[in-house]
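> Please find the structures below.
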Structure I
Amino acid sequence: MLSVHVLGAGAGGGFPQWNCNCDNCAGVRAGTLNATPRTQSSIAVSGDGADWLLINASPDIRAQILSFPALQPARARRDTGIRAVLLVDSQIDHATGLLMLRELDRRLPLYTTAMVRQDLSTGFPIIPMLGHYCGVDWHELPIDGAWFRIDGIEGLSFSALALASKAPPYSPHREDPHPGDNIGLVVRDDASGRSLFYAPGLAYIEEHLRPAMTAADLLLIDGTCWRDDELASRGVGTRRALAMGHLPQSGEGIDGGGMIDALAPFERQRKVLIHINNTNPILVEDSPERAALAAAGIEVARDGMDLSL
């Protein structure tokens with residue numbers, strides 16, 4: 001059985017964000033909103049419930065491990081249920097947690113694209129840094145949809161698909177996008193054939209993604225913003241969701257609609273949004289926006305959520 005555990009469901013900065021006093025963040029701190037805090041996005045998957053692949057290593061990884069006993073030491077003095085780490089991109093909120101894993105008593109198996117490895121060896125040189133601690137055994141992810149296996153993760157197969165995206169601001173090729181800067185990931189249970197499509201950063205649904213999404217049983221995808229101009233409307237910034245590589249849910253001002261419309265053709269699949277920005281009104285459980293998602297058959301991920309296939 002494919003087990004999927006949501007370690008963190010928030011976008012960069014989490015919810016509430018440490019320096020933000022928008023209505024959402026102020027309300028959840030004061031306890032006046034029907035909303036639950038979230039750490040920064042990361043999931044773990046397993047085929048046997050004992051050995052886990054960590055997909056994205058957020059800055060909150062220590063607290064996330066403490067909240068999930070399956071990843072904690074249980075078999076030896078120094079131990080973890082994490083057998084390997086896979087990154088879908090090199091964004092700070094998905095890679096910084098690697099530094100928290102430096103005390104591993106073996107070399108860290110790390111699966112990324114070549115472009116992510118380049119970023120994490122230059123602009124944000126985590127991989128060379130870890131060489132002074134546990135060390136890294138790097139494995140390159142194919143980005144053409146070919147199936148591959150991960151040592152130590154039994155019963156699961158994986159497939160990576162390149163997404164249209166930009167590298168992080170620190171990347172040497174920030175203004176020169178390359179295939180592999182960001183991926184969508186398919187995780188398939190070998191016994192049942194059931195699968196997950198995971199893409200926490202999704203600017204739009206490209207045609208080459210549709211077969212994998214149509215075949216999947218669970219879509220766990222980008223829920224960053226409700227509106228394209230959300231940061232400006234909340235008075236906390238000027239950057240637009242689409243410019244950051246995130247398709248907003250409402251689709252206001254977007255040709256072809258937003259994420260709600262984009263997911264409508266996928267009627268059979270369970271649809272869950274993850275990587276939710278602190279400004280997004282869907283974090284408020286009794287909000288009209290949350291009700292609109294529910295009417296469209298779309299759920300909102302929360303920390304600690306288990307999704308079994």
Structure II
Amino acid sequence: MVLRQQVKNINASGLLNLAILGVLLLLYAPILLHWLDGWLHKNISTEHEYFSHGIIGLPFAAYLSWINRKKWRRLPDTIHPLGAVFLLLGTVFYLSGVTEWVNLSLPVILVGLCLWFKGISGLGLQGFPLLLVFLATPTALPYLIAPYTSPLQSFIAGTAGFILNQFGMEVTVYEINLYVGGRIVEVAPYCAGLKMLFTTLYVGLMLLYWTDALSSRRTTISFLCIAAIVSTSANIIRNTLLTFFHGTGQEAAFRWLHEGWGGDFYSACMLVSLVPLLNWINNYFSTSPETQQEAES
């Protein structure tokens with residue numbers, strides 16, 4: 001009788017999980033497909049393109065949740081009151097019809113489900129996948145940041161102009177505009193490299209988690225800071241090339257790097273460089289005298 005009751009409980013739990021998964025798919029599959037189509041074909045709003053790292057981040061989050069499924073089952077069933085609050089809040093967001101709130105309802109409801117079924121321990125187990133989902137959810141954050149990027153735009157314009165002057169090109173820089181060859185090149189807010197920076201930090205977090213380096217505060221801070229510098233430097237080089245192409249009338253090359261697959265290829269190469277960078281930082285700290293002293297003590 002006990003065995004039969006356990007089988008019934010397992011079947012009921014499995015059916016409930018399938019029902020919840022089915023409801024989530026019905027609610028969010030159209031939204032996720034809309035994001036994916038917009039990110040791939042760049043027919044989504046400019047602000048939402050900033051979150052195109054979700055192409056790799058969301059599947060990775062789903063994969064992490066899947067491999068944690070056995071640990072999830074072993075956790076005691078504990079209902080946390082905040083679970084109901086998050087579920088209600090996510091429902092309100094979804095039913096509001098406001099794009100930003102509908103988007104945010106996904107991570108909010110997922111947090112609510114974790115708290116409702118497994119409590120704080122469940123939220124802790126799925127914490128990193130939930131963080132990846134939240135950071136890949138399109139919001140108005142880039143639109144809010146854009147008005148404050150003028151110092152970065154001016155810095156990029158000035159640096160690009162300085163580099164081109166060293167190669168003998170006559171370039172005049174005025175605020176965020178570069179004048180070269182009778183043409184004007186503007187370092188617009190969306191050319192300030194924020195998208196590349198967001199993607200770099202997002203992929204950096206994934207690499208830190210995958211290599212189990214996220215637990216080391218020193219490695220994490222050092223890697224993310226250097227990665228941000230690499231991203232900013234790569235964006236300066238890209239804007240320098242764009243200015244050179246536009247100023248010399250090479251419009252095909254300009255479009256290839258600015259709007260075509262050349263820009264994606266350039267970003268991909270920069271992201272690949274993060275792998276040896278993280279390996280170098282790990283090796284550096286593992287062989288440093290401070291680390292060896294801590295290990296001996």
Structure III
Amino acid sequence: MKLLFVADPLEAFKVYKDTTFSMMREAQRRGHSVAACEPRHLSWRSGGPVHASVREIRLTGSDEDWFAETASPTLALNEFDAVLMRKDPPFDPEYFYATHLLEQAEREGARVFNSPRSLRDHPEKLAVMEFPRFVAPTLVTRDPQEVRRFHAEHQDIILKPLDGMGGMGIFRVGPDGLNLGSITETLNRHGDTTIMVQRFVPEIVQGDKRVLVIGGQPVPFSLARIPQGSEVRGNLAAGGKGVAQPLTARDREIAQALGPVLAARGLLLVGLDVIGDYLTEINVTSPTCFQEIHQQAGFDVPAMFIDALEAAMAA
């Protein structure tokens with residue numbers, strides 16, 4: 001297959017842990033060709049197909065100069081067998097516009113994973129609200145009085161912005177309510193911005209688990225991102241320690257319930273975040289943790305992903 005990865009700049013990849021890199025490496029190992037571009041390289045001229053200035057590359061096997069660029073053509077996206085949208089968040093206006101260009105490419109015959117429409121339809125924090133039986137008590141609101149009532153009911157709560165990533169902007173407020181008003185004003189910008197409030201789940205001390213679902217099927221190991229020191233956030237970007245571990249019965253129940261539903265919507269790869277017994281996020285933009293699970297547990301996640309991609313292309 002001829003694959004195009006729409007991603008961040010190749011020079012910024014940390015290949016020792018980068019999931020997109022691991023996908024490229026497995027694809028090349030199987031004889032597939034690899035090309036890459038950034039969303040800013042997508043273009044659409046009236047009357048013509050969506051195209052991109054791409055970098056055709058060959059992986060070298062080195063961790064430093066890890067790729068060699070073999071050509072730099074401008075190609076229509078429908079000239080590739082599959083286009084993989086792997087741009088990291090934030091899901092800002094430019095990301096949003098990129099999904100529209102990718103959806104137009106689909107109309108022209110391109111196969112895009114994850115589905116551009118589903119990327120737009122599944123905001124990573126709000127998406128959990130579709131599955132209330134797996135979610136801890138949660139409130140989405142702009143109203144500071146609703147936040148106060150939620151805190152009075154649940155006492156120990158987490159507040160976070162809907163567009164945050166890597167643990168950014170997450171606050172915990174305990175029973176004393178210290179700084180609840182100030183935190184709410186900061187996050188919701190005096191009522192202009194919607195925020196999410198959830199009952200605190202104490203099992204966070206055991207890790208914020210990333211459960212990967214590929215082609216509707218769960219990877220049998222999660223990566224528990226365990227908070228360090230006095231930190232309440234387990235995100236790796238916030239200093240959490242990643243520990244691969246087998247799925248619990250509850251992890252598997254959540255993944256098996258959501259997996260087929262999300263796969264039917266064109267979400268080939270999903271990262272479910274689970275704390276204790278509760279689903280907290282559904283990550284669809286560029287789920288990670290392939291290499292950490294592979295290295296620690298021995299399960300070849302990149303191979304499972306390329307298997308699923310090949311099966312999707314053959315369907």
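> Thinking only about percent of Cα pairs over 38 Å apart, which of I, II, III has the largest value?
By percent of Cα pairs over 38 Å apart, the leading structure of I, II, III is II.
> Quick check: -8500 is what I get for helix-only ellipticity at 222 nm (-39500 (n - 2.57) for each DSSP H run of 4 or more, over all residues; to 500), calculated from one of I, II, III. Which structure matches?
Considering all the candidates, the number was obtained from III.
Computed from the coordinates by the stated procedures, all read-outs in this text should not be read as laboratory data. The shown structure was predicted, so the numbers you read here are calculated from the model rather than taken from an experiment.
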